[in-house]
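In what follows, structures are represented as structure tokens.
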Structure P
Amino acid sequence: MIAPKLKKGDELRIIAPSRSMQILSEEGIKGAIEQLKKFGLKVTFGEHVSDCDLHYSSSIQARVKDLHDAFLDPQVKAILTVIGGFNLNEILPYIDYELIKDNPKIICGYSDITALAWAITAKTGLVTYSGPHFSSFGMQKEQDYQTAYFKKCLMEDGAFDVEQSAVWSDDEWFIDQENRNLIPNEGLKIYNAGHAYGGLFGGNLCTFNLLQGTQFMPDLNDVILFIEDDELTDPLTFARDLTSLLQQEKLKNLKGIVIGKFQNKSEMTDEHLHFIFDKHPTLKDIPVMYNASFGHIQPMFTFPIGGFVEIDTESKLIRIIEH
């Protein structure tokens, strides 16, 4: 089930199902609103979007209410999350998934929002999206790449190929917009060659591993996994989290893997990554690419969770087919 695409004049609702908008600067909020208005979108906010507790979040009830209100409001055509965090999985048992199924809409975010996206797709069949948060649109430099793929995935129909960004960064752009550390991008790298079609499931590895053993873990049959992790990971942590995912009973007939770019603090190198991959015989039989322009880096491309993708290592192709 794919929700209608966004178009000019549509209302975009901002909610905070993880961390509160209160942690953002006024300048960042203003910049994000201005950027989204350039798309011709009307930006509105959930009632509890700025509530803030000891965990820089809000109550389960407040977060669920804003989510339900956004799906129920006929004027709202898409939902964008403020930012990630650590506690989104708290709200999953209290969501009315039938309500969402009866009112399908675009919902987009990344990091901790992976738990919500996977749960919604698992429980309703609705395609969700891994892509920029509301806060991401406050970034000035390199916004064009991010904006282009956000539009391709959420505002346009038809298949599209993903080119990797020319530069990348994991700097604190929200503190200093001018003095950015922009690094030339080496582009996609290949661990194991091949060509594959499959359903696309992906996002933040340590977050979707929180769903293991719960009703919110999707059936991962004939899928291509898009996997990324944040600065809290390191080679050892990533290795055991990847192993845990590959051992899931719900993961059957894995078609391929695409790994997003790692942040510098993770200290992940090509040598570490190949060493980790070498441990898994299943990865010797499927295409595996890494260093893709998504994850906790900027800029990032948007992709559909529950959509359909084609990958080919020879031409370094990522083609989003159904979104």
Structure Q
Amino acid sequence: MRRLLSAALIFLAVGPVPGTVMRFPEDDFTQAASARALVFPPATSGTMRFVRGWHLVSPHSRFGGFSALARTAPGQFLLIGDNGYATRLTFDARGAVASVQIRALPTIDGRPARKAAADTEAMFVDAASGRIWVALEVINQVWRLDAGLSQIESHRKLPEPHWPRNSGPEAMTRLADGRTVIFSEDADDDPRGREALLYTGGPAAPGPSPIRFFYDSAGRGLVSDAAALPDGRILLIHRRLGFDPVFTTIVAIVDPADIKKDAIVRSRTIGRVPGPLAENYEGAAISVEQGRTWLWLVADDNFNSWQRSLLLQFELVGLPPEAGPDSKKAAR
């Protein structure tokens, strides 16, 4: 019954709701976008200190549905939607959009991708080469793309057994030592937690099989993205569904040293997105400037008129030292 209720909540939260309007009833491919500053006071205390945020809007019919985020340079972002379209945004010093480029990701056969074959949910970018790795949920694959997003250089299926079509790779990040971690959204109804994978080699090229482990979110909800922290730990974004608000976003950290074959891995909560900024956050990125660590979050609007594409900036201050995870009681 609980899984049926969760399915109903997910449909209401991320699917077209009767009586609501889907955005872009007609195709428009205008290369334009704007960022409307959010009116919300910056935080002065806590581990996650809100700095600023924007509501991203565009007339382009493929703009939105953002499920993956990378900050490629100061003021520059790459956002990829679960419709298989990438958006590059550049902000000027005032926080306004200075340039935008919206384009479809390449496909394996060169033909336009169906939604099921383009459901991109996670990404990381190699800073040195500019190459981009993306994880696609429905087809359970990882692709390596060139820096210009013009071709697929290599691709690889996740190992058997395949994760469910709509509960597959949802979060992915590369660690400082070159390993890659991929978290499923809701794969394997196992009492130990949701399945996750650790690749010692590249996840999009032939190589050794990944190490399987289980992530116990301890009531925080389903993982929606991951990002590597400067200290080597993994930051996880969780999406918990409810009624008021519909979306609760809880942020936690995981120590990769805990990842071993078939191990149960747990995390420590460090904060959550304030209620007035609640949305369906599915993309996360970490940047470091002048010794300060910033967390960036982007929301997936599912192309619904009642949701928003929000981009938020937080400063991470006073992260807890490497220690044992929260108790289940503290995590709820």
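Throughout, read-outs are computed from the coordinates displayed, never taken from laboratory work. In this text, all values refer to a predicted model and were calculated from it rather than measured experimentally. Cβ atoms are built from the backbone, for glycine too; each structure is taken alone.
Any idea which of P, Q comes out highest on distance in nm of label points 7 Å out along Cα→Cβ at positions 69 and 285?
P
Quick one: Rg and Dmax of the Cα atoms in Å, for residues 173-236 alone came out at 12.2, 36 when computed from one of P, Q, so which one is it?
Working: P: 16.5, 45; Q: 12.2, 36.
Label of the originating structure: Q.
Check the numbers for distance in nm of label points 7 Å out along Cα→Cβ at positions 109 and 269 across P, Q and tell me which is largest. Before the final figure, lay out each step's value.
On the way: P: 3.7; Q: 4.7.
Result for distance in nm of label points 7 Å out along Cα→Cβ at positions 109 and 269 over P, Q: largest is Q.
P, Q: which one has helix-only ellipticity at 222 nm (-39500 (n - 2.57) for each DSSP H run of 4 or more, over all residues; to 500), as calculated, at -7500? Display every interim value, and only then the final one.
Numbers: P: -7500; Q: -1500.
Computing helix-only ellipticity at 222 nm (-39500 (n - 2.57) for each DSSP H run of 4 or more, over all residues; to 500) on every structure in P, Q gives -7500 only for P.
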Between structures P, Q, where is distance in nm of label points 7 Å out along Cα→Cβ at positions 221 and 253 highest?
Q
